Structure P
Amino acid sequence: MNILNARAYKGVVLAGVGSAPIGNRINRYTKFLCQSILSHDYVHSVRDEQTVDLLRDLGFRAENTGCVTLWGFTEEKCCQIPADKSDRVVSTLTDYARDPEKDQVLIDTLEAEYNEIYFWPQGAEDAEYISSLRAASVQSIAPQLEAYRALLMSGNIDFVGTRLHAGIFAMQHNVRALILVVDNCARDMRDSYHLNTLERDAIHLLSGLINSSTPTELIIERNRIDNWKRQFISSS
């Protein structure tokens, strides 16, 4: 989307959308694109309070419903996710947010705490990145979603890594997940929805968290989600 084709997208309704950090300034170009593309008739669904504030400042109606990937987490679903450590773990790294020193500590900690360690390369250069670290005992799996799903469903496994949605996908498959925060995506969602996270800058605390009993207690605003959906029924 750009200034030349923006009007072709007129009437877009956002669903679970986030935003990058922008400070306190929205430039004219961003304002023009949003005003040209986004619907003024519907309430928009976003995943964090920063994005709510951004859209409201632009004159749109918005509600923080959380990311769509979280909408299936009821209290009963959260109770199905183990609170205690498993014998095996699958991890991820983030190719665009590299910190070799702290990421090496992550790998070293997992090697000390788990019997088997797997690595799923979600991003295009994740496999190249882990190959640059000391990770001889880490078993990489194929960079396909089905390979990752099969591993999660094999049981007796945790997720500990830097990829937000790999962690959420693990929880969707009843796997205990600890997400290391490397950008605003996980940070913004953690603040609203109580994801189990650890700032990578506090990596020295990782071993203690792995060995702690950590229930999954996501706070999902079901009423906001239902109200956002209801507007499409009433307008049809």
Structure Q
Amino acid sequence: MASAPGTPRHVAIIMDGNGRWATSKGWPRLVGHRKGAERVKEVVRAAPDLGIEYLTIYAFSTENWKRSTEEVLGIMGLFARYIQREAKALSAEGVRMRFVGDRARLDQKLQDLMAWIEAQTAGNSRLNLTVAINYGGRDELMRATRRIAERVAAGELSPGDITEGTVDAALDSADLPDPDLVIRTSGETRVSNFLLWQAAYAEFEFTPVLWPDFTPEVLAEILSRFGDRDRRFGGV
């Protein structure tokens, strides 16, 4: 399904505020992450009808390992349960699910689940859902640089022939279009190491809404504002 005029084809979301949402209510932080997972399901279901073809969500960064062991294990458990419980629904709704980030540090069972859901949904095209897990923009660029350097060392590529396309092809997101719109929830106004290369010409929206309160209606309102923006990509 093609995006309507004025609608971003690819929306990327930094889902922030789960812990603060729970803490403000006197609940453990993991309750906020569970509520956040419910919001993911709602937004994924609504995205195609809003004209979005690609949706990328920042679920766990390379810096999030600094959190308590209890919280990290709880989040990883939520990822696994989401894949297991939503696999049938994702396929039925035509959602293709993929992941970006360094999988090497993740539990092998979770890695296997990720590979399984990617294979199960590979033929779907109504919505392309990408989950960034153990992801950092700098880490991605570092790993891409290593891949390119290995090609140069092997004599497959001359340094003078390296182009933006060469870098694009070495990234985790090689087969995805660049995001048109990046949204960050919870009132923070920084990109936090998310899609540093890919978001070079993206529009940004920073909303005070905490992720557990981020409804499809809030998303629709943001999309309506996107349609009023003049994107010149460096031109006049």
Problem set entry | Test item: relative contact order in percent (Cα under 8 Å, 6 or more apart) calculated as 28, pick one of P, Q | Q
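Given -13000 as the derived value for helix-only ellipticity at 222 nm (-39500 (n - 2.57) for each DSSP H run of 4 or more, over all residues; to 500), which of the supplied structures P, Q does it correspond to?
Values: P: -11000; Q: -13000.
Computing helix-only ellipticity at 222 nm (-39500 (n - 2.57) for each DSSP H run of 4 or more, over all residues; to 500) on every structure in P, Q gives -13000 only for Q.
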Problem set entry | Structures P, Q, by distance in nm of label points 7 Å out along Cα→Cβ at positions 50 and 162: label with the highest value | Q
Exercise. If distance in nm of label points 7 Å out along Cα→Cβ at positions 170 and 194 comes out at 2.6 when worked out from the coordinates, which of P, Q was used?
Worked result: Q
Problem set entry | Comparison of P, Q by mean count of other Cβ atoms within 10 Å over residues 26-33 - largest value held by | Q
Problem set entry | Cα Rg over 2.2 N^0.38 Å from the coordinates reads 1.12; which among P, Q | P
Exercise. For which of P, Q does distance in nm of label points 7 Å out along Cα→Cβ at positions 98 and 138, calculated from the coordinates, equal 1.3?
Worked result: P
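Every read-out reported here was derived from the displayed coordinates using simple, explicitly stated rules and does not represent laboratory data. On a predicted model such as this, the values are computed, not experimentally measured, just so you know. Cβ atoms are built from the backbone, for glycine too; each structure is taken alone.
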